[in-house]
Structure I
Amino acid sequence: MSCKRASKFLEENEITIAETVPASRKLGEDVARELAEGASRVIVAKGKKLSDFSVEAGVSDEVVSAMLGPTGNLRAPTIRVETTVLVGFNEETFTAVFG
């Protein structure tokens, strides 16, 4: 459901997606850690809960764990915007990040 809401938000705001990875391609802990290591900030939305991590000093296991779903795969949608990684969908956060 959050993927559909994220897609709708991106479309309505005319934001172009550079790369899409299908959900059938399972991305695990190693990919989550790699994404977080290339970022300065990781924001994870799970339902109404929002976790905002600064990862400039390093990526903790807590950050990686928050990025993963119950199956151990990277949660969707996951979007990298410059040095910020968004995991899950939160409209207020998307609005703030995408301006």
Structure II
Amino acid sequence: MAHANTDSIFDDLKTVVKDAEDLLKATAGIAGEKVAAARERAEASVRGARERLASAQEDVIERTREAAENADEYVHRNPWQAVGIAALVGLILGLIASRR
């Protein structure tokens, strides 16, 4: 569920950045000193947002990879505990689902 929310947030942010780029392209023909200054600031903001978004996405991927490796290592070191935990989680989810 958290993975789906993270993907949704990244998709939304990518859409905002793309829309901002499209807006900047659409207003490229508008002249004026104030408009040019605003466009420069907006372009810098979009570039910065794109870089931070890429960095954040890489960070999330790395953390997910580390968590998966840690979980795999734990299961290999403690297989019976892992089976017990999985059974307990399944039982709890089953009880919750049966109440609805």
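Values quoted throughout were computed directly from the atomic coordinates according to the rules given, and no laboratory measurement underlies them. The structure presented is a predicted model; accordingly, all values stated were derived computationally and were not measured. Cβ atoms are built from the backbone, for glycine too; each structure is taken alone.
1.29 is what came out when Rg/Rh (Cα atoms, Kirkwood Rh) was calculated for one structure; which of I, II is it? Please report the intermediate quantities before stating the final value.
On the way: I: 0.93; II: 1.29.
The value was obtained from structure II.
For structures I, II, calculate FRET efficiency 1/(1 + (r/R0)^6) of positions 11 and 83 (r between Cβ atoms, R0 = 25 Å, to 0.05) and state which one comes out highest.
On the way: I: 0.55; II: 0.10.
Across I, II, FRET efficiency 1/(1 + (r/R0)^6) of positions 11 and 83 (r between Cβ atoms, R0 = 25 Å, to 0.05) peaks for I.
One of I, II was used to compute FRET efficiency 1/(1 + (r/R0)^6) of positions 19 and 75 (r between Cβ atoms, R0 = 30 Å, to 0.05), and the result was 0.95. Which label is that? Let's see the in-between values first.
On the way: I: 0.95; II: 0.10.
Computed on structure I.
From which structure (I, II) was helix-only ellipticity at 222 nm (-39500 (n - 2.57) for each DSSP H run of 4 or more, over all residues; to 500) calculated, if the value obtained is -10000? It would help to have the intermediate numbers written out before the result.
Details: I: -10000; II: -33000.
Working through the options, I get structure I.
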